[in-house]
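Chemist: Quick heads-up: structures coming right below.
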Structure P
Amino acid sequence: MNGKANYIKDGFIVAIVVLFSGCYNKKNKEANIFHYNEFNGIASLDPAFAKSQSVMWSAHQLFNTLVEIDDSLHIIPSLAKNWDISEDRTSFIFHLRTDVFFHDDEAFPGGKGRKMVAQDVVYSLSRILDTKVASPGSWIFNRKVDSIQPFKAIDDSTFQLKLQRPYNPILGIISMQYCSIIPKEAVEKYGTDFRRHPVGTGPFQFIAWEEGQALVLKKNPNYFEKDESGNRLPYVDGVKVSFYDSKATEFLLFRQKQLDFINDIEASFKDEVLTKKGVLRKDWEDKIVLQVNPYLNIEYLGILVDSTNDLVKNSPMRLKKIRQAINYGFDRRKMVLYLRNSLGTPAESGFVPMGLPSFDSSVVKGYTYDPAKSKRLLAEAGFPDGKGMPTVKLQTIAIYADMASFIAKQLEESGIPVQVEVVQKALLLTMTSSSTTAFFRASWIADYPDAENYLSVFYSKNPAPPNYTRYKSAAFDAAFEQAIQEDNDSIRYKLYQQADKIMIEDAPVVPLWYDKVVRLVQPNVKGFNPNALNLLELRRVKLN
């Protein structure tokens, strides 16, 4: 199926017609196409910009990384068959598969995808660091990789990664979608338009994308992975993504069986489908499948603490006691029960969520609902019963407005006046990245299963992202830096806990809940397993 660019030029409808009438047997129609809706839209199909879940999901279908995370949160081979680590743990030699080809595309001679080689890995990882590309993932290699020659192709099937010093989570980092392997020819051919014309090695390849309408991918017939019986993956013929920005529409389409699954359920539908204990109501039991799985994600409120910022200079939240009063001033358990139908665990420990081996709520003690303590801290900060305290503005997106209002109402009872402002998601992301919001709702999804990924959010030498609160603590930095060089797991976990405790005491964030993956799935969808990273895994999905 060459000449994809022509289909796009001739219009999206032509591409769809070609896809469903030419590439697939007519009698199958869309029966073997996996359908889902991306409520938040997709900003780019370039993996160098995979900072949001919607981009990560699409990138995971189109590209591969050297290593990946399995369902048990272990790092396993992908494009790399295996790897060797030097004695000093600063050099990693990856032995690459020799049966991996890039998707067929006009970027290559004759439109035929060529074999992936080590130089492609060098190019892809170097591109993340290229200031001209301005990848939001550039921080992932910050002060970690060798400053002279971090990436080297020893030969076509051997790649070397060099570090400045031992850095235990590096394999997790290169499993991130940012580190997807791409061909230089495609980037040079499409330039900035590579964001909407991706070429990778993944199980699906790009057909067409009409922004705001639909994204269509087809099965990669040359994909290198096979199942245990020797059948080439993936099983489904393609993927179609719609972009309805109404959760009501999404839920209706799912009920009409036009979508194969929906991720999470909006509050207004939760009570229709689920009990307060988080299980399916009787009249839904045979109609849909509920998947609930631990999820390495924390939902939180961020507080800007950069004392040089004018927003902070004029905010009562510059005071640690006010930040702590906010943390004590609302009932997380009630919030999760009534607004989440018990789908989540109240975040009463640190920022590192449940599900990671270093998590220990008996060691890292966070905040529980204690209105008396909240009032006492408020008085100690100079605002007895909230007298004289200026209103603080909490900025959130629409789907979390009910949660923000719940928190604001309870905080007002302690004397903390909070005004909730609902803004567009894109605007909130811009504001958090540019430090132009003092109090904001956010979440942090693990890119790889290591507490380092969460604590890096507070490392003072990291920019925003990931350090959106601009938190800075010498004691935290020291514990964090020691942890990431420690190869003894139990010692490293203790250091992680120490860093988490320091940060939680300073309260630059208000942890809300440790999340769970919640999916409603059509009964005919098989092999669609949830995972703790909530990556959309479609390689082994079958539609019966």
Structure Q
Amino acid sequence: MSLSKINPTKTKAWKALLKKKLELDGAKIIDLFDSTNDRLKKFSINFDNLFLDFSKNIIDDKTFALLLELCEECELEKNIKCLFNGNKINETENRSVLHTALRDFDLNTEIGDELSSDREKIKKFTEDILSGVIKGSTNKKITDIVNVGIGGSDLGPNMVVESLKFYETDLTCHFVSNVDGDHLSEILKKINPETTIFIIVSKTFTTQETLTNAKQIKDFLISRSIEDVSKHFIGVTSNIKSAVEFGFDKENIFNMYDFVGGRFSVWGSVGLSVSLAVGYENFEKFLKGANKMDEHFRVSSFDKNIPVCLALISIWYNNFMNCETEAVLPYSEYLKFIPNYLQQMFMESNGKCIDRSSRKVDYQTGTIVWGGTGTNSQHAFFQLLHQGTKIIPCDFIGFKSSLHGNNEAHNKLMSNFIAQTQALMIGGSMGDSPFRKFEGNNPSNTILLDKVSPESLGMILSMYEHKVFVQGIILNIFSFDQWGVELGKSLANTLLTEIESKNILDHDPSTENLLDKLINK
């Protein structure tokens, strides 16, 4: 069973939403509360320890009903089954999309057995490193981990390790992604090669950035008289042959799968650095939190389905309210890398202009996702949110409790968290001057959880993954390929040959001029 191929603009719901948008022009969110007494009940969802309030949006009952009708007309329920059943919904690469299987502990299939075996291998390796059973080549206990990858092989584990820093083990984790020799050199300055292992993450073991860094690390280890470099290299790849040829011990290679894309891969072996950083028990809690959200998404009615509601609101603003961007604003410094992570997840997934029938779309697809942590962001870009000329829908993510028990500071943080959503909606005045007036009517979603924990983080990330999926289904695009990434790589390989040989071939005038300045510096 393949994904439906339905142009959303041809549906009855889409056409009705265009009319509804005209009806809501000039509507005030606060007035919509007055006209609908049970608005908060209708436009909020409680699930486990997560509460979503989406009542502060420019929608009414009829708008929401039409968005739900859009789900039906685009056959969302059928397509969700395709995802979880492992159908090859990544059609341009002829692959299934089974990142949800990586965190499913009750998957009674051959794939489930294999993934269970992978988790056991991650668990044993983590325990052996932390206990000192596995040591470096000079028989010293491992103290540092360096994760080397790019894209999802870096953004995912880096973000999770930072988010769960409160739960860290006694290992120090470092991350190298960019093919920037200066960055790698700075990391190598900080570590002792005898007590460091390098986790090289590359599905194909051909990624230019990652292999360049791996080769430099190998040279570094040899220059520091490390005789058995294999004891300091861990591979996460599906290309075991090339990894062994590079110098990896086959037993120290963890598997990756074709049915999991890079930006959805932190739940499997790509999360090895996470397991080492916070311990396997916490890594498993992280997976189980995500699995909870998977089940909620899979079985909940669409009107009380958190990822579905978030996706519908995003489609409403992007396609009917002319909002091109949306901001993600976590009120926890632990979650400072979440906006970067979600940037890739959303923009690489849904940044498409060709629909599933191979036709160019004539409507908006992916939104521009950005953000930062509160309250830092309040002193940076919130001015534009409050008094700028653009409507920017926002997701505020907050937690009821702090982890270190500093209640005074946390109360101040959360008072700002709530105050900003209130101020964006109702506006106000701080004097007679027009410069001190705020029109308000700026929309937001509020996502509130108990505390930053492995489980709550898993739920948040899974929630956004499924939001991406729902948007892609309704917008009739393929969310799980990224061919746009490949073009620049291909051109870079050609240009690298020219730079190294100092032989410039025929290009456009600007490219030739830049090459000349670089080569003849």
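None of the figures in this text is laboratory data; all of them are computed from the coordinates on show. The model shown is predicted, which means the values in this text are computed figures rather than measured ones. Cβ atoms are built from the backbone, for glycine too; each structure is taken alone.
Chemist: Determine which structure produced the value 38, 23, 20 for semi-axes √(5λ) of the Cα gyration tensor in Å, for residues 207-406 alone, calculated from the coordinates; the candidates are P, Q.
Modeler: This value belongs to structure Q.
Chemist: Assuming -15000 is helix-only ellipticity at 222 nm (-39500 (n - 2.57) for each DSSP H run of 4 or more, over all residues; to 500) as calculated from a single structure, say which of P, Q it is.
Modeler: Q
Chemist: Looking at structures P, Q, which one was semi-axes √(5λ) of the Cα gyration tensor in Å, for residues 63-318 alone calculated from, given that it came out as 37, 18, 18?
Modeler: For semi-axes √(5λ) of the Cα gyration tensor in Å, for residues 63-318 alone, the value 37, 18, 18 is produced by structure Q.
Chemist: Moving to a separate point now. Which structure, out of P, Q, was FRET efficiency 1/(1 + (r/R0)^6) of positions 71 and 159 (r between Cβ atoms, R0 = 30 Å, to 0.05) calculated from, if the result is 0.70?
Modeler: P
Chemist: Compute FRET efficiency 1/(1 + (r/R0)^6) of positions 263 and 495 (r between Cβ atoms, R0 = 25 Å, to 0.05) for each of P, Q and report the one that scores greatest.
Modeler: Q
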